[in-house]
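Visitor: What follows is a set of structures for review.
Just so it is clear, none of the values below were taken in a lab; they were calculated from the coordinates. Nothing here was measured: the structure is a model prediction, and the numbers come from that model. Cβ atoms are built from the backbone, for glycine too; each structure is taken alone.
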Structure P
Amino acid sequence: MIMLYALQVEQKKEPTQTYIFGTRLLLTFGVEILGKILNPNVFKPFTSINDIIVFKQNMRKAPKGNVPIMLFKENDKISISGRLYKNKGLSHDPNIGALSILSAILRMLGWTGKIEIIRHGLLPQHVGVRNKFIQVANLLKIKLENLEIPQTNMPEFYWKYDTTGEKLGTIFIHIIVENFTEGYSIFENHAGCEKGYFMKSDGTPIPLAKYNDRKKYKEGDKKEKIAIPDLVLIDISENETITIEGKKYQFRQQGIRELEDYDSFEKRYLKYYYPDYKVVRTVVLYGSREERIIEAQIGFLLNKDGKLVLGIQAPLLFRRAIAHLLDYWN
């Protein structure tokens, strides 16, 4: 297995303990990491289960109120604490990955006893057979504290071409804008891909901050988190930057509401690095068989039949891109 970092900025000189721990887990699992310089004296595979437990115990403690990922070994059982409840279900992506690889490595290192996830925050109605963590739990014989895990089968093909995802619309717009206009992306965060860098007006890539004030956020002020769009395009001809939220058609009203969350992002990046450009926000959709859009905030719909539907106030960049695409094929 290979992991590639498309690193465009200078690598941090002092890695965090969280980064070291996660990277060592990957190395233990046999992942070859490309694109980053790893000090072999620091980044080396774990050699035993106790090695993992001791390293985790010596890491900096989690902020008050958080559920830290910790391992507790007792006789024939290893308990791993970690919250899995998020957004009204089993959808805590960072922890799903972390708890999965920890459990897999425990099995790899020879642990045949029980593995139980504790302090997960889940209720019985949150545990569905199609959830990826439940499939991993079946595969590795993981238990959830005070819950029954339903039996499920791993799909024959986990990776497949996405024909239903919300980002099909934003990926389509991204491709045609860069191939059929002078416009281009200055930030993309497409599903299934590494989050991109923000491109300053001089072409320099920079990573985006997660918070306006990290300390305040960790203390409980969730407004300090910076909402990140799915795509930002620039229209040189119209002097516009276009901030885009991607959604499935049935969730279009949610997408419209989320457009209101981008004040911090635009103030910190667009108005600072592109002060002479007008800022436009719009929603791009995928799905349904609709051939008409009535909401002014929706710029484009790619429907299930492949129809290209422009909104009533679609950015001119979208209109030019689609017109040039159609001219090319005609």
Structure Q
Amino acid sequence: MPKPPAPRLRRLRRTPALRSLVREDRLSADDLIWPVFLCDGEGATQEVASMPGVLRRSVDLTVEAAADAHEAGIRAICLFPYTDAAHKSDLCEEAWNPENLSNRAIRAIKAEVPDIAVMTDVALDPYNAQGHDGIVRDGQIVNDESVEALVRMALAQAEAGADILGPSDMMDGRIGAIRDALEAAGHIHTTIMSYAAKYASAFYGPFRDAVGASGALKGDKKTYQLDPFNAEEGLRCVARDLAEGADMVMVKPGMPYLDICTRVKERFCVPTFAYQVSGEYAMIRAAAGNGWIDGEKAMMESLMAFRRAGCDGVLTYFAPEAAALIRAGWDGA
């Protein structure tokens, strides 16, 4: 008879209680940031066809959704506007209009749900007639002029009351310029979560539909977003943004770049987030809708992957569903 194994690792997997007792990570609603899409109107919602279950909401309904999210334990939401084509231009002036969708929504949410943190997107693509995150001159995305526009955009959002600014454009030097401008304007408490390692990914398509940038985009974004082959370059970008004044950093997309998340957290020991992007969401939704996977279990497993990789939190369209499950007692055991 063979000698029985001494380290029977299965002992600690035998029951839900034992599995929960020795669990190495936890998932909480506190770990979730909910990306929310805005649209014009009142009492208005619009479905995003490529993101089943995701809506654009008018400002009044976004305030209600923010209140519901906060009640469910979600501590932060992130706003993304669907900008009418009439407000788009080559110089993106609508981006710093105090009365644009994002700025109106910030003020309305902070007035009614003051305890939820409001995060914004700092990039020009929702306002750019050519769909890029920076200003285009003669077919080229011009860095320094784009940074000037991004600073104006960031200041308008800070003045509206945003708690967290999320520069997602990947222009060189924008974090330092935004931080300097915030300090000079007295917004010393406004936090920056830099999209520090944002890759030129195939997983962004549904998001571009949601903000109305797909049809406008000319070419691709490979001259400013990172090459998916490059890990060390991503780490250099994180180091630069931290040196320039970022308080937190983000890796985007999420699951295809969990290795980057882990390396960022281990090397820099700073608050590290990931964005479970629209393509990741849409794949899980589509597979679940076709009965190919258990959507609820896949959703929660995917979110745990970020925590296991070292992320302090994750931006996810699943946030309300995940928070409801956690509140109902889900623990994965």
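Visitor: From which structure (P, Q) was helix-only ellipticity at 222 nm (-39500 (n - 2.57) for each DSSP H run of 4 or more, over all residues; to 500) calculated, if the value obtained is -8000?
Guide: P
Visitor: A further question on this structure: Between P, Q, which one scores greatest on mean count of other Cβ atoms within 10 Å over residues 198-205?
Guide: Max of mean count of other Cβ atoms within 10 Å over residues 198-205: Q.
Visitor: Hey, FRET efficiency 1/(1 + (r/R0)^6) of positions 110 and 238 (r between Cβ atoms, R0 = 25 Å, to 0.05) derived from one of P, Q reads 0.25; which structure?
Guide: Checking each candidate, the match is Q.
Visitor: Hey, another quick one. Quick check on the output: 3.4 is distance in nm of label points 7 Å out along Cα→Cβ at positions 70 and 254, derived from one of P, Q. Which one produced it?
Guide: Derived from the structure labelled P.
Visitor: Can you tell which of P, Q yields 40, 24, 19 when semi-axes √(5λ) of the Cα gyration tensor in Å is derived from it?
Guide: On the way: P: 40, 24, 19; Q: 35, 23, 19.
Derived from P, not from the others.
Visitor: Out of P, Q, choose the structure whose coordinates give relative contact order in percent (Cα under 8 Å, 6 or more apart) equal to 19 when calculated.
Guide: Values: P: 11; Q: 19.
Clearly, the read-out refers to Q.
Visitor: Using the calculated result 18, 26, 20, 19, 14, 3 for P(r) over Cα pairs in 10 Å bins from 0, in percent, for residues 134-189 alone, pick out the matching structure from P, Q.
Guide: P
Visitor: Hey, mean count of other Cβ atoms within 10 Å over residues 118-125 derived from one of P, Q reads 26.0; which structure?
Guide: Working: P: 14.9; Q: 26.0.
The value was obtained from structure Q.
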